[in-house]
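Listed next: structures, encoded as structure tokens.
Values in this text are rule-based calculations from the coordinates and carry no lab data. For clarity, every value in this text was computed on a predicted model and none was experimentally measured. Cβ atoms are built from the backbone, for glycine too; each structure is taken alone.
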Structure I
Amino acid sequence: MRPGGRALSVLSSSLNAHVLKALEDEELSLTELSQAVGLPPASTMRAYLKALVELGAIERRSEGGFPGPVSYAIAPAGIRLLAVGKVLQRWLGAAPVGPISLGSTAAKSATKALVDGWGATIVRALAARPLTLTELGRLIPQITYPTLERRLTAMRLVGLVEARRGGGNRGTPYRATRWLRQAAAPLSAAIVWERRYATDPTPISRLDVEAGFLLAIPLVEFPPRISGVCRLAIETRAGSEPQYAGVTVTLDGGKPTSCVTRLEGKADARVVGTTLDWFRWANGVEDGQLEFGGDGMLARAVAEGLREALILSTIKV
């Protein structure tokens, strides 16, 4: 599973969401908690609670020795996971079919389609340009054609991708919808949570970084006076020889004319930082540790535009 997928999958479960919400304000006994979430089967309740405890989102407390009374309380990681849930809910609320409530069957289907498409790198591919199913199959050979078709269909049904007319003999091109591009916000929030609280977070790869920028850049409204070439980069590995991934954006009168994943070549401005530096910036921490270089007005216009587009203010990093 790719970065962020685990946290979003946990939140997509109605029982997980209800347990976290029930424990948000107070510690509850097992009986009280079960009643608060609708009295699910005891075996189901135990399995979900065990998984949330292992995740570090909630704490199991017992009194009087075994087998004394058992209660549950939300942990700091669970409080932050609820914040990710708020970002996810805001995204679900903008669904093309109409607002979707977190914890509903529709929310689970939409989130699963997003996580599956993200995990199969379909999101990364379509964030760059429209592609046919055949072209996707060539770009993602590690996924079988039937699996690829099934995941793409699921994404289309919930409104994450749409078919473009006029494909001709080359097949039907599919493109990312605005709603899929807005998914950069919950994906980013989930990745932050995993980096801080998961015991074994999935490493962030070059493809993950590129996908995030490629999704978000078309959503940004840049000031009309801004022109130039700006490089946006994230350190994907610390050490004596850090590696970078990102995009180079060309603006002409506030309009993006190019957004490519090549970082080589001349740029008028640059914004560089670690993953957490970028997310701290997106959360309103002024400057943080981001490095702004070259044309300062251009660099800040691009970075501030991204911050506004991602709308991550509800999760504190």
Structure II
Amino acid sequence: MSRTRIHSEVDFAKDGKQSAFLRLPHSVHRSAYGWLPMPITCIKNGKGPTVLLVSGNHGDEYEGQVTLMKLTRRLQADDVKGRVIILSAANYPAAMAGMRTSPIDQGNLNRTFPGNPDGGPTQMIAHFIETVLLPMADVAIDLHSGGSSLMYIPSALARRAKNKAQRAKTMKLMEIFGAPVSMLIDAPQGEDRTLTGGAERVGVLHMGTELGGSGTVTPGALAVAEKGTARLLDHFGVLRKPLHNEKPGKTRLVVVAGPSYYTYAPDNGLFEPYVELGDDVKAGQAAGAVHFPDTPWREPTIAHFERDGVVVCKRIPGRTERGDCLFHLGSDYIEK
């Protein structure tokens, strides 16, 4: 076992259903020897694959959290063959505050891997996931959405592996998940500080999502999340019988291959979008205007798309600052 300071009340090797807490050390003025109770569920029944399900990596992304809380209550030991581990509030302080980042140390969990067992709360959580949970798993599913500032077309996403066989595996997972859009994303340059990067370092098959957003939960996005997660559990062979029999819908496979796929606010002000989610746009096309409430007679600054693509994500708050992401594009994937 890795040297972690987080203590698990769950015995991951024990058969049955266990719902308890990961004890995240938190020594503060009001509680010298205190700990934060991160909820975790382990459902094990004999031999079989292990599926790790994660949500709340960002605390203001709710669709995945609702999906996994409902699944936590629904799944019983008799439903499982193998092991399902559910971490529904991965960055627990952020999830409790409804924030993207931790209110304790301002940590963005999905920019903190591989973490540090001797660091702050967010670093300790990242280290525990990468060194304790991921090595137990055969596959990891990390459910994200747009959070408070963005709205996505409900989407699956995966790393665009250079190895064609590995790439085909992740594309198959996205096809089974059955979101309206599936995104293949290139690895970031330099050190990868995401859970995806942790899964790759450990050698675990991984898939993620971007399920709606705007700081709320919609029935449509939640249905995509719940049905897609259930289909994946069945595909991995960890269920004794499917949770439902609905087949996946057709997914539009796109690629996101660099900074040109993102459009940013060119100024501070009030954002007026010119396009909607799902629109196909062209390079050079006007994306939106930034107006200036303090000088309303001033002409707005216009943001433009850098490339052709389909709009998979847009900014939600009207107030914006230079450097905020306004839109995110994908371009149709062509196998080479």
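Some values worked out for this structure:
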{"item": "Computed -6000 for helix-only ellipticity at 222 nm (-39500 (n - 2.57) for each DSSP H run of 4 or more, over all residues; to 500) - originating structure among I, II", "result": "II"}
{"item": "Entry that produces 20, 13, 7 once semi-axes √(5λ) of the Cα gyration tensor in Å, for residues 43-82 alone is calculated, selected from I, II", "result": "I"}
{"item": "Parent structure of the calculated result 1.1, given that distance in nm of label points 7 Å out along Cα→Cβ at positions 3 and 211 is the read-out and I, II the choices", "result": "I"}
{"item": "Structure with the greatest value (metric Rg/Rh (Cα atoms, Kirkwood Rh), set I, II)", "result": "I"}
